[in-house]
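Colleague: Next come the structures, one after another.
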Structure I
Amino acid sequence: MSTFIENPNECSKKAWWNLSISTVAFTWCFAGWMLNGVLVTFLVDNGLFQWEAQEIGWLIGIPVLSGAIFRLPLGMATDKWGGRVVFSLLLIFVAVPMFFLSYCNSFWTFFFASFGFGFSGAGFAIGISHTSSWFPTRLQGTALGIFGAGNAGAAITLLVAPNLLNWLTDNGEYLEGWRILPQLYAAVFVLFGIIFFLSTANPKKEQSIEKSFVERLKILSCSRVWRFGMYYFFVFGGFVALSQWLIPYYVNVYSTTVVMAGVLVAIFSFPSGVIRALGGWMSDRWGARIVLYWVFGISIICCFLLIVPQMDIHAPGSGVMARRAGVITEITGNSITVNTDGIDPVIYPVNEKKSLLVSHEERNSGLLIFPRSTSWQEPIVEVGKEVKKKELLARGVTHIFFQANIWIFTLLCFIIGSVMGIGKAAVYKHIPTYYPDDVGSVGGMVGVIGGLGGFVCPVLFGYLLDISGLWTTCWMFLAGVAFLSLIWMHRIIQKMIKREAPELYSQI
């Protein structure tokens, strides 16, 4: 039986204690959830497994998928039995497939073990139901924001796991040492499971409402739940997707090492988790909708800035055309002379190519911020040739170079990651307000949609890259999702104002 506290509002110390333990446990859940992004890359790079690109994609994505689809049932279970038991059992259960990962020697054994430990991602739905029930409405945004800071677990794995693998394998001398890493992760899961069960409690709700699973599912037919899910698809699904996608992005676009890429991606992922607590406070202070307006607006601006790819292109420019028919009599570096019958020769000025647009040293420095361009004209006629009126004498050439500075790129990624973290808290601020008795069910469904975003987006990014050949198509997709979310939210707010304050709406 779970331990129940009579009134969570009268037990502030226990409320904050439960929040602290839940946050630490969820941080480790998220660290475990993201493990394959580092581990699979290490195994393939060192030749331990000869997996194809599609197999690597599945092994990285399958934990995200299982963690997403099981958020709903585990969230509903938390509403019914409380977070103390459900979260403790999850932590101990996840340790089993995580431990067996160390004995995997094929794609399919790795696949099923990864599917099993991917359940750790469902810890979010359990945690939000358990945490929100400890706090009054006025503090739920802050509490859920603090709990959601556990997303920083992604950065922990991103920074710690590669160094642990180097240490366990003696810098590649004993590659089988990798098998100790999942065993260490499994041991920590068991430890947290025991600590969580022994040190937490379930708060007793003032009015206990018993619902069957079927009754809890009925609330998911509300369009508001799916709207919240779309918001979360962007702020959470986009975060999870970019946490994995940006590593090959940096390696391919900026030619960084994998280690350097991991550090740069941590600049994106770590603040996104930590700043979530601030997002909760902001949602309590100014309201979740105002916060989401800023989140979507800033995200759209940053995504549009990132859409411009690295460029080193030559394109047609302004050319030189004959104003009259005649014969070419002279061509120099900066002019073309055309002799016309009975009329003085016409001299057409030509722009010469003066110097290199970008020097070799500037290209290698990686410090160019703004795009550069230059234009010149190249004669395409010869002396003695007869030309007609409006015939092209010299074609224009425009050279454009844009380095897409890596530090500006990283700064914009940092901004997007930060506002995504704030947005994650703002979305979940809505749930206990609208569905106080179904936080686990609704939060689980919203989490499922967001988690599926983390699984689906990298796949879509890959297809967009194959079709266009541009890495920046991922930002086009995310900008589109953010724009649709903003429009949907704004239309709903307009309807609310029209219904609640028709006179004000008519004035607006």
Structure II
Amino acid sequence: MRFSRLLIPTTKETPNDATLASHIYLIRGGFIQSVGGSGLYNFLPLGKKILDKVRAVVKEELDKAGCQEVSLSFVTPAALWEESGRLEKYGKELLRFKDRKNNDFILGPTHEEMMVNLVRQTIKSYKQLPLNVYQINLKFRDEIRPRFGLMRGREFLMKDAYSFHASTEDMQREFLEMEETYKKIFTRLGLEFRVVDADSGAIGGSGSKEFMVLADSGEDTIVVCESCEYGANIEAAIAQAKVYNTDTEVKTVVMKALYDEGKSVYAGFVLPVDIELQDVKACNAIGANELVECDGTELLDRVVIEESLGEAVDPNNYAANDVTYADISSVCEGDSCASCGGNLRYTKGIEAGHIFQLGTQYSVPLAANFLDENGKAQPMVMGTYGIGVSRLLAGIIEQNHDDKGCIWTKESAPFDLQIIISNIKDEAQVSLGEKLYEIMLAQGVDVLLDERKDRFGAKMKDYELIGVPHAVVIGKKLADGVVEFISRDGMVKEEVSAEAIETLLSERF
């Protein structure tokens, strides 16, 4: 590709709403374009090219693992969500609308219902199981506050896979295989990541793991052990139980719990005074959709006591019809690891993948059944596996950038090599640049030739901003028979004779 023909509107200006490096550089580098500042983005040629390369890595590894690709409708009948019971539970992130016939539809934020609907019409026997089908398709979540560019947009490209099994054991086997497949995907993309235990949230199921791209800019706090591989999102983290006695001072945090169809109750959560309530754990402990603050003077319908308090608290002291015990406390830095006793600490991560053991949560209400060996109808056992493909672009940049711009990894880079002609009026520079360009193209190297009439300084700033892994700079030193080979990571420069550069490039690429 010739730079002079490329649609790449680079800019020196930082967008007003951009705070993360990935948001700044993806906009400034001309990879994406904001649509009205509403969490929607156009992918320009370079951005689309990188998106396709990341998508290809995801697809290749899934296909190797025996998964099959489909493409489901982005528009989903609301009736399917009514069948599963999620239409009200999912909340306002679910964009709902009616067609001209007054039928209810949604823009799919996730596609469990749609995929179950596909499979229940085609799979009838245990002989057709297991099955793992996936799509890499658009999703829409009506985020209340879209921010951070591709990190938390409203429309995004997501890979979602769904597996169907005749038994829980076989689903768990597939779950572990998908975990290994995800590790291969993230490793190929050059990412530093951690697999952590997670809360299943609105997707549901009995067990889930998140794939966290480690970055100081990450929105998620994750708890990791310094002595073993244990890791968990703060919402699901556990530590070795502390020992409390009857002298332990406790507090009661009162919250209003919201349920489907407008139902609400007041719940009190009892913890040691020095421990913070973990809202997601508390929400799960009483099966609520959401907890909201209240003034704390209301009569309590339910009370949940932190389970580690044990006999240190008398449940009869609380005037409520329902008093239970559960893990509702936040894990603190310095707590002991429940797996090995090591020291736990906080770090930050970007959730880029999430895998779930769903069981029969969707197959039962949606009547996705199969006939077993005895001819008896059984609900299919399911797993689901998601990767935020467009979010991965942001994750790669959050881990790989400097104060000049992007540093793309090998598998994600928009080009393998950039050839920069310093002075387009110098015939010798142009001749060598064109020659190397044609040779590299003939060898199948994805190469960008910068033959613009711009100043050399502007070309170098664009190179640093765009972040192609390697470049050949043909400049004034060509008069002495020398060119530069640059590695973008660290801007390491290597002088090479003009006669030897062709051989060096053939060896490197």
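A short reminder: the numbers here are calculations on the coordinates, not readings from a lab. Remember, it's a predicted structure, so these values are computed and weren't measured experimentally. Cβ atoms are built from the backbone, for glycine too; each structure is taken alone.
Colleague: Which structure, out of I, II, was helix-only ellipticity at 222 nm (-39500 (n - 2.57) for each DSSP H run of 4 or more, over all residues; to 500) derived from, given a value of -7000?
Modeller: Matching structure: II.
Colleague: Next up: Out of I, II, which structure matches 108, 75, 35 when Cα extents along the principal axes in Å is calculated?
Modeller: Derived from the structure labelled I.
Colleague: One of I, II was used to calculate relative contact order in percent (Cα under 8 Å, 6 or more apart), giving 16; which?
Modeller: II
Colleague: Let me ask you something else. To which of I, II does the computed value 4.5 (distance in nm of label points 7 Å out along Cα→Cβ at positions 18 and 274) belong?
Modeller: Comparing all candidates, it corresponds to II.
Colleague: Suppose you compute distance in nm of label points 7 Å out along Cα→Cβ at positions 98 and 250 for every structure in I, II: which one lands on 2.4?
Modeller: I
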